Structure I
Amino acid sequence: MLLQYGSLSFSQDRIRAVWSDPENENQGRKSAYELQSLIDHHSPHGLPNTGKAKKHTKIFDRATDILGQLPATSPTILGALRYQGSFDDGFVLPGSLGDLALNDSPDPTWERLLVVNFVDTIVLRLVLCTAQREFAREYGPPPLVRLLNATIFLLRTSLDLANEGRGNRQRWAIVCAFLWTSWQRVLMLHLRSVVGRQLSGFDYNIQGLNSIRAQNIVPEIFEYRRQVQQTELKITPYLCAWAYRNLVEDRACVSTDLRRCTQLYQECFGSKPAICNLENKQCSGVSSVNCGRFEHTEVTNQSTHAKECRGSCQRLFWCRSSFLGVPGPKAIDTSTTEASGLRYCKVTQETLTVSHVWSHGQGGRPDPGSPEGTGFNMCLHERYTKIATSLGCLSYWIDTPCIPSEEDLRWECIANITQIFTLSNITLVCDRDIMSIDISDPDAKICEQLLATLLISDWNMRAWTLLESMRGRRSLYLLCLDDKVIKLYDVLQTVYQRGRIEVAIPFLTRSYLLPPDDITGMELFEGGGSVATEEDRQIAEGFISIGEATVLLSHRHATRDEDDLLIWSLLVGDIEGDAAEMWKRQVGKSVSTGALVSSAPRLQSTPGLRWAPCRPTMARRSADASSPVHEKTYLAYGGGDSKSGEITTNGLRARWLTFRFSVADPGAGSSVPPNEIDSVIEGLRVVKELHLEGFAKGILLQVCPSGGPSNVPLPYPGSNNHVIVVGGSHDGIGWEWRGIFEWDRRCPLPPFTVEEILLV
């Protein structure tokens, strides 16, 4: 439900009253709001005084529109509060308004609370600031991390006081509900402004997301929210739990509010059974191995046909001489291809590239005689020819008819993928779920449905499509019902301007779906040459750092295990080959320490690189029956706010939060308080048994933030516990990476200090 006008939520009279606050009339000094950059008295669109308020109806109307993009209520935390009784009438919506709040609500008691519906003055002032800045063509409000963190610390204090029995527990529950709701709305406004900036060009240096203190301050709240999200997951059996986990744990989803996304998905696919596993069961979400969408999927090549085709159309095979006669990257020539065979031409800017999921039935190869040489359905050729023509293209590229089975030719085509998607002006995203959505009237809700479906689609969870999207992100189009297409950027802009903002927020970290921040054409003065560095040019062409590539591929798999390393190297612009050699070519560069915290296997036999992942994902099909493939997988997460380490010939030199201990006697010389020593020693004993056999010394590592207090670790998004790196050493100088350990948050941690260490 949208946040709407109401006497118990907000009104334009209240908005005008906030705008006309006497604080705005101060003469000779800046107001408290100016000092915090929340409002500009001297802006031509800004805050004059009460007498001129009537002239600013546009700002009031825009502020109302922005409020209407927020959820009507915050996500429930009622089950995490100490008070579990009923609420007095004075704390809940009256009569018919209360009944309205019950509609489709998983927690009617929460939805009826006045403080959950009421919009506080801080939020109104921030919305006015945002509206004012939009008219000035700026993205506002200014960064709100300090306000967010202050609010969450107030919530922590209130929870503690309630737990201690200080005062009336019912009233403390109301205080907590008010602070949580305010935090949620301020967070939405903050992230909305980040989305606006990212839409103008994706910035990898986006800061502040990991600086928002939440999960580690009120872990019981977030633990309860995870339970609620699992309930929301079960409502729609068709929703893949592995894809949903990747969405839930994304750092952009710190609000934990995915109610709108799951509601939209339910509306589109609620009647469909689960397809993750046999007997129509959802997967567990523990890892991709548990999901039949990615593991042991039976694929029938060219089983997909166009809607109007009866399924018996002719198969087109390649004209080999035409293929060999075109040097470099090749595409299907729409003007010369006919029933006798596929004809090829050079890839140009007028080539439409198609990114699809092989298992959805468009897979196969163009050359007959090989096991995958199934050809290409004529109806599919006609579909892409028609779409290419409508978009002003003369040819199209899709891997099925453009990458043959012959090994030498196959590798040559794969090596050209970067050039293909860089040259092409348009990339078409083809996923069966997105293709079921009717965009005849693409209003804000339809655009929301497209975004919600894209986030959890099979296409979004594959490694090859990630690479294709990264290369083609300048102009991505979505293929929808009846072969209608729509530009993804336009969909995002529609939702950002007029739709539910929480549906657009998950995209702010998805570099592969947003145009790059391209400054390659920027000059300080005419004729002075581009100001772009080599790194800027690489980013503009779709190449990324090895840390960023590790994070993205940690959540995605190729159909074949061996392709993961190939895609990894292609993403970073390296040559295809051995992982150890790829890391050696990174010597002298840096890597985010946060990007390394994962279950990915390491280069155990390569001195100086035993800390480095040998692959971005856990191997799956190569695992034997005794391998622990069904254990929880710790995925890598964005390290944008974490300290970077320098890759040297001797190892990784970086600053971490550390705790050193003797493996033989973990408690020796420790400064752990006496009342906590037993719990800490027990935790160290478990760490020792799991990871440190044969080592004299152990070390626990937590990720340091790149900004702010270094002694406050960055929390791991995938757990409410402390996720810690374990290292072992014989001399206490060089440390070997030994694995990941999840330390129960209810048990005290030993004292950590910041220091630079060498991982070898």
Structure II
Amino acid sequence: MSLGYGDFANHNNRLLTLLNVCRKAPSFSRTKALHAFSITLSSFLHQPVFVSNNIINLYAKLGEVSSAAKVFDKMPERNTASFNSIISGYSKCGYAEEALGVFSEMRHFGYLPNQLSVGGLLSCASLDVCTGLQLHGLSFKYGLFVADAFVGTGLLCLYGRLELLGMAERIFEDMPLKSLETWNHMMSLLGKCGFLKECMFLFRELVRMGACLSKCSFLGVLSDISCENDMEISKQLHCSSMKKGLDCEIFIVNSLISAYGRCGNTHMAERVFEEATSCDIVSWNAIIGATARSENPLRALKHFVSMSEHGFSPNQGTYVSVLSASSHMHILSFGRQIHGLLIKNGCETDIFVGNALIDFYAKCDSLEDSRLCFDTICDKNIVSWNALLWGYANKDAPTCLSFFLQMLQMGFRPNEFTLSTALKSCCVRELQQLHSVIVRMGYEDNDYVLSSLMRSYAKNQLMSDALLLLDWSSGPYSVVPLNIVAGIYSRTGEYHASVKLISTLEQPDTVSWNIAIAACSRSDNHKEVIELFKHMLQSNIRPDNYTYVSILSMCSKFCDFTLGSSVHGVITKTDFSLVDTFVCNVLIDMYGKCGSITSVIKVFEETREKNLITWTALISSLGIHGYGHDAFEKFKEMLSLGFKPDRVSFISMLTACRHGGMVKEGIELFQKMKDYGVEPEMDHYRCAVDLLARNGYLKEAEQLICGMPFPADAPVWRTFLDGCNRFAEEQRSTLNFDYVQASKISVAEV
């Protein structure tokens, strides 16, 4: 059969067209057809090498490296690109040995490796340190390291994967040419290793150099933000992304939501989410996860409901966050509904969802359901056991230890959380046995386990044994163990010993200062607390929420408005958005007891994540200062927002009614307590009796006492008698006043 020039050209065009189609929409069937067509043409048409090279690349991208290898082996002639293609294919699939074999063959046949040859090998996930070092040397030998940024970036990524941060930093510093990808990889690597400041330094360098930042430049830093101390960095990155016009990118939006969530600023997280031009399932999971960890997890449940209304279906990540929010609020009914959805979708046996269910039921004190969920998981892991143990440790100590032994017998190795959980429920004998397990497993030097072990000894009244765990003769001890001992002294009432021990530290951390301040606060050492707080600020140690709570609690106790408002000033100057709801609650309580209702309302309005305690503190402050009607309005507003009042909320309201003389409203509220699931206790009866007695309803007050489901205690009768005396005095004063007035009228008439 003879073919003319036109036939050759026609077949060649068909081959190139098919090659372009495969590049644009790669699939195994198309690539196989291309391969077959090229074999057919090769019998009577000389093919360029690039055709076979492209077929190798296509097979490699589809993960069909064995087919790519067959093409390579049957090639009549090869070039450097041929070797690079198959090396890249083997490397992407993790076949380091085969890739190195082709690399050696390449050099054997006299082909000089280029950047793609070495870069392809460096991208192999299974490459070891020795081979990496050899390639490092070869890249210098062939001048590839200084040619451009490609090989240097590959080496940097390799050392990063192998967790050799020092080597990666040296590569970065030695690189004469750096691409944006180089900078992005280095920033990501530093962030993953916890060096966020260094990561931000590189980011600022990029900005200073006027580099055209990409999404990856931001993602590398944003993904490494982990706590509220990183809030300022989050804001800077947010502003920078807006300036670069990248804040609309879905990846940046999702990272910003997650970063603000990890910083505890759910207000900003929700703002970014609401302002986003487009959202995906990751965006919804990010905002639900951020609000689930916040002080108001109810927001997470609202977002979950809204998610389906916007046409998005939840996945495992969504369910895990929603179950976490439900467990924080102890909403068993909502969690059960989620469980039902999971069963319907056949997802309840998934390890991540299953662990979340175990944790949810354990935190809602439904241990039987927690155990049932645990039993449905086929491939349990250590997280499953930890969640189950945590639930039983707080409610059923013997069962917890029984599960711990069962876990050991099944071959699971406990981690620090497992051991610390098991230590919670130990009596003396079990504690000593578990201590020997800890030593045998090498956890005796783990600060977290050591802390739990010492607390367990202290709880069992074995203080001397707890202190013996520290080797005092070994010179200066680390901060964490000394903090533990100081904390034990503080909790057992030995405040002086606690402060004395903290004072021996050369570089106390925030926890050390907090322990000392809390110890002085508990011992009512007012002046010492002020001095410690001043020294803490002078030492450039940033106070945290625990610091503020300790100081403000003391201000509340002593009604120290001056110190309390000064601490409030420090909080505002630092950044009021960083404080949690607990601090805001203590601030409201402090201002309430100091009589500054204006400040109470101001702090309440500035509190982003209000909880039941926030509302109760506001109601109590308004009530004790005679603003009974305002307190009642706030109570109704609280109910309308879905908050369920507890025993303390009702005491605050009854006290407000008592101070405002609102007898009818107070008694109606007292009678409705059971409707909210709150059984009236002695304190509630005492408030109700006082409300009636001090307003002259003595008969009703006596009937209420006689109808109590338990015998009235002395304070209740004392309250009743005080009310009687007060009412009698008021009546006597009224009679005296009427007598005087009558006398004046009689004299006038005479």
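With respect to distance in nm of label points 7 Å out along Cα→Cβ at positions 106 and 714, the largest value across structures I, II is given by II. Can you spot which of I, II the value 9 was calculated from, given it is relative contact order in percent (Cα under 8 Å, 6 or more apart)? The read-out comes from structure I. When helix-only ellipticity at 222 nm (-39500 (n - 2.57) for each DSSP H run of 4 or more, over all residues; to 500) is computed for each of I, II, the one that comes out at -23000 is II.
Which structure, out of I, II, was percent of Cα pairs over 45 Å apart calculated from, if the result is 45? Matching structure: II. If mean count of other Cβ atoms within 10 Å over residues 330-337 is calculated from each of I, II, which structure is the one that comes out at 15.5? Matching structure: II. Looking across I, II, the calculation of mean count of other Cβ atoms within 10 Å over residues 282-289 that yields 21.1 traces back to I.
No value in this document is a laboratory result; all are computed from the given coordinates. Model, not experiment: these values are computed from the prediction. Cβ atoms are built from the backbone, for glycine too; each structure is taken alone.
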